[in-house]
Structure I
Amino acid sequence: MPTNLLITHTRSIAIAAPTEKVFALVSDPNALPSWAPGFARAIRRDGEHWVVENDQGEARIIVRSSADHGTVDILNAGNPSQGAFTRVLPNGDGSEYQFTTQFPPDAPEEAVSAQLLVIEEELRTIRELCE
């Protein structure tokens, strides 16, 4: 049994907007500062990667999306197996946006809780931008 499993948390939000509209927003790396300003105060393209600027400096990311599957993954360019894995799903006439993120197994519980609060705020911002 592996002992180095990451801690995974998923949050979701119902959005009264078509899946295409929600997907268009969350799959556009240039839109990250509008809904995740703590993560990406600014963003720029750098070859096949993106560079986000935030309070910790700069970080290189990969944004991998599939309109056919409704998936948008925002991954650490140095370790693409880690990051945020998201999906836009149909929900009646609207959408459901699911956001799964990972934390190291030794992450302090307070840090995880604080980050989940940030994610929940980002989800509410996405809903406001799309509705």
Structure II
Amino acid sequence: MVGPYQRFKGGSNFVQHGYTRGDGLGAEIIGTFVLVYTVFSATDAKRNARDSHVPLLAPLPIGFAVFLVHLATIPITGTGINPARSLGAAIIFNRDLAWNDQWIFWVGPFIGAALAAVYHQIIIRAIPFKSGRV
């Protein structure tokens, strides 16, 4: 009899049947981009100056972004978006399935996070800041 640990592959991340490694990499890049961009936007110092309630409410959009990314990418890769989480599960499960696609769960988040940082810094931060003062 197979227990839940074996049935769910030890919680390790891998590209699901029916998807290519390119699909998995794209899902990880986009998912990480959405999460990191949301964190940058929700905690931006320029926005804090304009919206005094932002630091108090920042966890709400961040948590919602994590929720949406999981809904979209669990069927494709099991949602990595964090190399440490993917590596830890692969080490514990330690089967070929967990290691075959491990590079996707490192490369995807690094590319997604870098793109979000560049987009936020060059595009969003470049928009002139208008204060509410007259």
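Given a value of 33 for relative contact order in percent (Cα under 8 Å, 6 or more apart), point me to the structure among I, II it was derived from.
On the way: I: 33; II: 41.
Working through the options, I get structure I.
Given that mean count of other Cβ atoms within 10 Å over residues 29-36, derived from a single structure, equals 22.0, which label among I, II identifies that structure? Can you show the working numbers first?
Working: I: 17.9; II: 22.0.
Label of the source structure: II.
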Quick check: -19500 is what I get for helix-only ellipticity at 222 nm (-39500 (n - 2.57) for each DSSP H run of 4 or more, over all residues; to 500), calculated from one of I, II. Which structure matches? II
Consider the structures I, II: one of them gives 12, 35, 28, 15, 7, 2, 0, 0 for P(r) over Cα pairs in 10 Å bins from 0, in percent as calculated from the coordinates. Say which. II
Candidates I, II; distance in nm of label points 7 Å out along Cα→Cβ at positions 21 and 93 computed = 1.1; producing structure is I
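Throughout, read-outs are computed from the coordinates displayed, never taken from laboratory work. What you see is a predicted model, and the numbers here were worked out from it, not measured in a lab. Cβ atoms are built from the backbone, for glycine too; each structure is taken alone.
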